[in-house]
Structure P
Amino acid sequence: MQGSEIKKGELALTANATLTPAAMGFLAGMGITDVMVFPPPAVTIIITGNELQNPGQPLAYGQVYDSNSFALTAALQQNGIRQIKVVTVPDVLDQLTDALQQALELSDLVLLTGGVSVGDYDFVLEAATRCGITTRFHKIKQRPGKPLFFGTEASKLVFGLPGNPSSVLTCFYMYVLPAIIAMSSKQYGLLEKQVPLSKSYRKAAGLTHFLKGYYDGNTVLPLGAQESYRMRSFAAANCLIEIEEQVTDCIEGTMVNIHLLPVE
């Protein structure tokens with residue numbers, strides 16, 4: 001019936017509304033062909049490290065397979081980002097600086113892995129300075145992911161993620177993903193819940209811990225293999241358990257905050 005769907009002058013969709021399939025059909029049904037949107041950011045991933053080898057190739061002594069580029073690419077794609085460029089750079093300051101400068105010219109968001117500590121081959125901070133990036137913070141009181149770096153250059157965002165795979169993915173979910181949500185003007189992030197622990201956990205005070213965990217709908221279990229270089233427990237996890245900085249002993253049944261990970 002004419003005028004039954006929407007009347008002249010009536011607002012069709014509010015600002016920041018998500019363009020779901022139904023919303024797209026609704027707009028098309030009114031003959032609308034163009035709308036203003038917040039596009040997903042273009043992202044460059046810069047993988048640093050002389051020790052890295054591509055999966056499928058033989059490992060020489062001291063080498064490890066690169067897993068960070070695959071994990072980050074999958075996490076970005078899971079959140080609707082398709083414009084992703086991956087660059088591999090050795091631990092050479094001039095080459096890293098050039099790669100970072102090119103990434104800033106091409107992308108809205110730059111993710112670097114490795115090279116954010118203070119070792120002889122950690123050049124991210126110096127390369128960032130050379131590229132005119134303003135440091136917003138470096139190092140956070142958490143485990144894993146303590147060396148995390150964040151900076152900006154004009155409207156571009158730059159995250160220097162620690163090299164260990166578990167640190168990379170934890171920092172992505174806790175820091176990079178919220179930034180992407182803000183850049184895309186989305187209204188949702190990781191779902192959080194307060195649930196009881198099904199197993200006691202002890203740690204030293206001083207750092208917030210994000211543990212790989214499994215939530216069964218009622219309680220949450222801290223998984224084994226929590227070291228930052230290990231990904232086996234991350235592959236089995238469906239949440240991150242947040243244990244606050246000042247807490248030392250969490251006995252079974254303690255209520256904790258969990259961040260549910262995307263599963264699709």
Structure Q
Amino acid sequence: MTLKNLTDHPQPLLHHLLELRQRLIYSLLGFFAAFVLCYAYAESIFHFLVHPLTILLQEKGHHRLIYTGLTEAFLTYIKVAAFAAAFLSFPVVASQFWLFIAPGLYHQERKVFIPLLIATPVLFIVGAFFAYYVIFPLAYSFFLSFESPGSINQLPIQLEAKINEYLSFVMRLIFSFGVSFELPVLLTLLANVGMISSRGLIEKWRFAIIGIFIIAAVITPPDILSMVGLAIPLIILYGISILMVRSVEHRHLMKLKGDI
């Protein structure tokens with residue numbers, strides 16, 4: 001039987017609760033420090049988030065965002081700072097999470113968990129940047145196509161975007177794409193606990209593709225280009241997940257042969 005560590009000893013529940021509190025405090029301090037830093041650059045971060053829309057609006061000859069509430073701009077910068085701080089402080093939060101659970105893991109479990117812990121932020125950032133550089137221009141072009149210059153008998157139709165609504169739209173899409181790109185991590189974790197197999201993933205690939213398109217249709221703007229733009233990467237990630245699950249199964253098989 002594999003042992004965790006000869007120096008490990010069971011700890012009382014109170015000890016774990018106190019350690020959990022300590023890890024949460026460190027995580028909150030890391031987030032607060034990142035929030036203060038990000039708020040100092042909140043305007044620059046917001047301009048970065050609005051840049052894809054700015055380019056398209058400048059091509060049409062108008063480029064402005066409005067706010068209709070007295071506190072709307074201030075609260076928008078608060079949201080921007082908090083959103084950016086969540087990205088910036090993730091390494092601190094992840095390291096505290098790891099320090100809390102690592103003593104309770106076997107050596108083999110640690111070898112599996114560390115790569116997944118590293119892959120999680122990487123895949124989230126890849127999904128976020130994919131949304132920013134690929135999906136946003138497609139979606140904005142689609143929605144701006146409904147603008148009309150007007151005529152003698154027709155009033156012009158022109159976008160007057162509000163900053164809080166735009167930021168909510170951006171954060172929702174970035175978060176949705178980031179989480180969606182975590183598919184390989186999720187399936188690998190399920191494979192490690194024996195809930196799925198590579199054979200099952202291959203046999204159910206048709207249902208998986210249907211599910212991917214349904215998810216893409218729900219979380220993307222209502223245009224076909226954005227939906228397909230998310231569905232295709234997820235299908236590719238599904239194929240990569242099958243290879244990762246096979247790797248997990250091979251490792252488990254080698255472990256069983258070694259125990260025998």
To test your reading of the models, identify which of P, Q gives 1.28 for Rg/Rh (Cα atoms, Kirkwood Rh), for residues 153-216 alone when calculated. Q
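For the read-out distance in nm of label points 7 Å out along Cα→Cβ at positions 145 and 177, a value of 0.9 was computed from one structure; give its label from P, Q. If you can, show how the numbers build up before the last one.
Details: P: 0.9; Q: 1.9.
Derived from P, not from the others.
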Among P, Q, structure where relative contact order in percent (Cα under 8 Å, 6 or more apart) as derived comes to 15: P
Taking Rg/Rh (Cα atoms, Kirkwood Rh) as the criterion, which structure among P, Q has the greatest value? Q
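Check the numbers for FRET efficiency 1/(1 + (r/R0)^6) of positions 73 and 249 (r between Cβ atoms, R0 = 41 Å, to 0.05) across P, Q and tell me which is largest. List each step's numbers first, then the result.
Details: P: 0.60; Q: 0.15.
Going through P, Q one by one, FRET efficiency 1/(1 + (r/R0)^6) of positions 73 and 249 (r between Cβ atoms, R0 = 41 Å, to 0.05) peaks for structure P.
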Using helix-only ellipticity at 222 nm (-39500 (n - 2.57) for each DSSP H run of 4 or more, over all residues; to 500) as the calculated read-out, with -6500 as its value, let me know the right label among P, Q. P
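One of P, Q was used to compute mean count of other Cβ atoms within 10 Å over residues 25-32, and the result was 15.1. Which label is that?
Values: P: 11.2; Q: 15.1.
Going label by label, the one that fits is Q.
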Quick check on the output: 16.9 is mean count of other Cβ atoms within 10 Å over residues 49-56, derived from one of P, Q. Which one produced it? Q
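Can you tell which of P, Q yields 1.5 when distance in nm of label points 7 Å out along Cα→Cβ at positions 57 and 113 is derived from it?
Values: P: 1.5; Q: 4.6.
Going label by label, the one that fits is P.
Since every read-out is calculated from the coordinates, none of them should be taken as a lab result. Remember, predicted model here, so these are calculated numbers, not experimental data. Cβ atoms are built from the backbone, for glycine too; each structure is taken alone.
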